[in-house]
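Visitor: Following this line, the structures themselves.
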Structure P
Amino acid sequence: MKHITLKHLRYACAVADQGHFGRAADVQSVSQPALSMQIKDLEERLGQPLFERGPRTVRPTSFGDEFLQRARIILQSVDDLGDLAKVSKDGMIRRLRLGVIPTVAPYLLPRLIADLTELYPGLDLQVRESVTPRLIAELGEGQLDAAIVALPVSEPSLTEVPLMAEDFVLIRPRSDDAKPVPDAGQLRQMRLLLLEEGHCFRDQALAFCDTGSSRPREWLDGSALTTLVQMVGAGIGVTLIPDMAVALETRNAPVSIARFSQPCPSRTIGMVWRRSTPMAKQLFQISTKIRTTALTLHGATPIDPT
């Protein structure tokens with residue numbers, strides 16, 4: 001087989017990620033004809049196609065799926081070598097690709113960015129906000145260096161470091177302010193507003209309601225906590241949000257804030273990264289900094305990993 005280059009592999013993975021040659025070219029900062037030529041050259045070297053070309057989308061062939069899995073491992077190893085060289089030179093991180101789940105990002109990032117810049121002057125911080133499954137996949141593929149998610153993730157290839165714990169808070173219409181706080185069984189009988197499928201916070205809220213035997217009487221999905229709180233303010237139902245989100249999300253909404261009696265629903269937020277990364281020491285330092293930042297967040301209780 002003729003020589004395959006890293007450029008071939010990066011372009012092929014970009015096409016698979018984007019499902020489109022034009023978007024893949026934009027991501028790789030090359031022209032579409034140049035990228036298409038590289039993919040065609042790679043397929044000729046391999047002796048078979050990597051992709052099925054449709055009128056609007058491109059998808060890997062069965063051979064392409066297996067090839068791309070191995071290509072991602074190679075690219076991840078190459079990126080790790082580059083990271084190793086960078087951190088070995090002076091122990092500093094120059095670039096951090098950090099994933100954050102949507103129920104944490106708006107409340108933690110404004111303070112965290114300033115704190116990380118202080119820890120690592122000149123740090124190129126690249127933030128990716130997405131749901132946990134997508135962040136874990138991108139972490140495994142080497143597209144992210146670390147991610148802040150709800151624990152546990154339970155991936156053997158990842159290191160998990162707890163950062164903070166926080167309670168869930170019930171958000172009700174303001175007219176319900178004097179009513180007793182419902183328990184999990186009573187909550188199942190209400191119209192419960194939830195984040196859409198894919199958000200781990202949705203699953204945690206449903207687990208508190210013990211929906212294994214019965215689901216809430218009615219529920220509606222939203223794409224963000226802001227939407228859910230505003231819907232509650234309009235009298236549509238009730239919702240649960242994490243404590244760190246309360247101050248920001250309820251500031252301009254006509255809602256009532258109610259806290260559950262102990263034991264109340266809660267979650268643990270942590271930082272995860274690949275066990276193989278040469279940046280592990282620096283990432284642990286960053287996790288310590290994030291834990292310090294958590295001290296400034298209302299409702300978040302930092303967790304000592306020791």
Structure Q
Amino acid sequence: MIRLDERFLSGQDHCEAWLYLPEGAGPHPCIVFVHGIGAIREVRVGAYAERFTRAGYAVFAFDYRSWGASGGEPRFVANIENQQADIHAAIDHVRSLDAIDADRIALLGTSFGGGHALMVAAARPDLAAVIAQCAVVDGLAAAVKAPSLLALRWVLAGLIDQAGSLFGRKPYYIKLAGEPGQLALMTAPGAEAGYLAMIEGPSPWRNLIAARFILGIPLFRPIRHAKRISPRLLMIVTDKDEICPPSAIAKVARLAPHGEAVHFDASHFEIYFGDFFDRATDAMLCFLSTTPATTVRDHGAVEGSRS
């Protein structure tokens with residue numbers, strides 16, 4: 001596996017990226033990796049790149065603007081519209097590379113990035129395939145699950161940050177992942193430990209996010225775009241997901257014209273490690289290598305499969 005440094009322009013800033021290439025001559029099929037909220041290239045990407053390059057796929061991973069090594073100020077601001085623009089720019093950049101087969105580009109989004117991948121795919125019929133893992137597909141449903149006191153603290157923090165931004169103040173940050181009872185975006189039991197376990201080596205990652213992001217969560221509803229996703233779609237459903245209702249994740253596969261779902265008896269963070277990771281990535285590779293009529297029943301219960 002070879003890792004090359006790449007850079008592309010999105011808006012007025014540059015996004016920094018890594019291109020992982022498999023052995024052998026190209027052009028190679030490529031998987032564009034779409035991070036979850038607060039994640040950067042050092043958050044578990046290497047493990048996925050190793051699996052996929054071994055199977056002959058290139059992997060392109062980038063940092064959103066204002067995160068990681070990419071440009072953009074202020075830092076640690078998660079702007080939904082800008083992040084989706086970054087994904088479009090990443091796809092266009094990958095398509096221009098000699099080492100990549102422009103007709104075989106797939107999106108792999110995980111967590112909030114899974115929701116991003118669905119919305120981008122609804123506007124990109126040129127993609128070969130889309131995979132969304134433990135995806136946040138309905139921000140409103142996810143917000144409703146939150147304890148009322150935490151939801152109130154979220155909204156207050158978001159309003160403070162948003163109001164401050166109107167006057168040019170520095171962002172009001174909260175923790176990205178914390179323990180139950182803390183003011184953090186993710187507070188499910190084990191969320192902080194699970195997130196920290198995904199960081200691979202030294203990195204610029206920090207456990208921070210500008211609180212204004214919270215105000216946009218209820219409006220983030222990729223499930224409403226499912227019927228417009230024309231590329232083949234695989235939903236990796238974590239049946240014990242604490243963040244987004246598994247029923248909503250699975251529903252996307254039924255709504256999409258060419259959707260299918262694979263279920264795992266895993267929580268939101270368990271899918272990234274151990275046997276669940278191995279089985280989920282096997283399912284992804286099977287999906288990518290088969291014809292639209294082929295299912296992946298060897299890897300888990302499948303629903304919503306369509307030809």
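All of the numbers you see were taken from the coordinates with simple rules; none came from a lab. Treat the numbers as computed from the prediction; the structure is a model and nothing was measured. Cβ atoms are built from the backbone, for glycine too; each structure is taken alone.
Visitor: Can you rank P, Q by mean count of other Cβ atoms within 10 Å over residues 40-47 and just name the one with the largest value?
Guide: Comparing P, Q, the top value of mean count of other Cβ atoms within 10 Å over residues 40-47 belongs to Q.
Visitor: Upon calculation of Rg and Dmax of the Cα atoms in Å, for residues 128-255 alone from the atomic coordinates, which of the structures P, Q produces 16.1, 51?
Guide: P
Visitor: Another one. Can you tell which of P, Q yields -9500 when helix-only ellipticity at 222 nm (-39500 (n - 2.57) for each DSSP H run of 4 or more, over all residues; to 500) is derived from it?
Guide: Values: P: -13000; Q: -9500.
The value was obtained from structure Q.
Visitor: Here mean count of other Cβ atoms within 10 Å over residues 120-127 has been calculated and equals 18.9, so which of P, Q was it run on?
Guide: Considering all the candidates, the number was obtained from Q.
Visitor: Let me ask you something else. With Cα Rg over 2.2 N^0.38 Å computed per structure, which member of P, Q shows the largest figure?
Guide: Greatest value across P, Q: structure P.
Visitor: Suppose relative contact order in percent (Cα under 8 Å, 6 or more apart) works out to 21; of P, Q, which structure was it derived from?
Guide: Going through each structure in turn, the value belongs to P.
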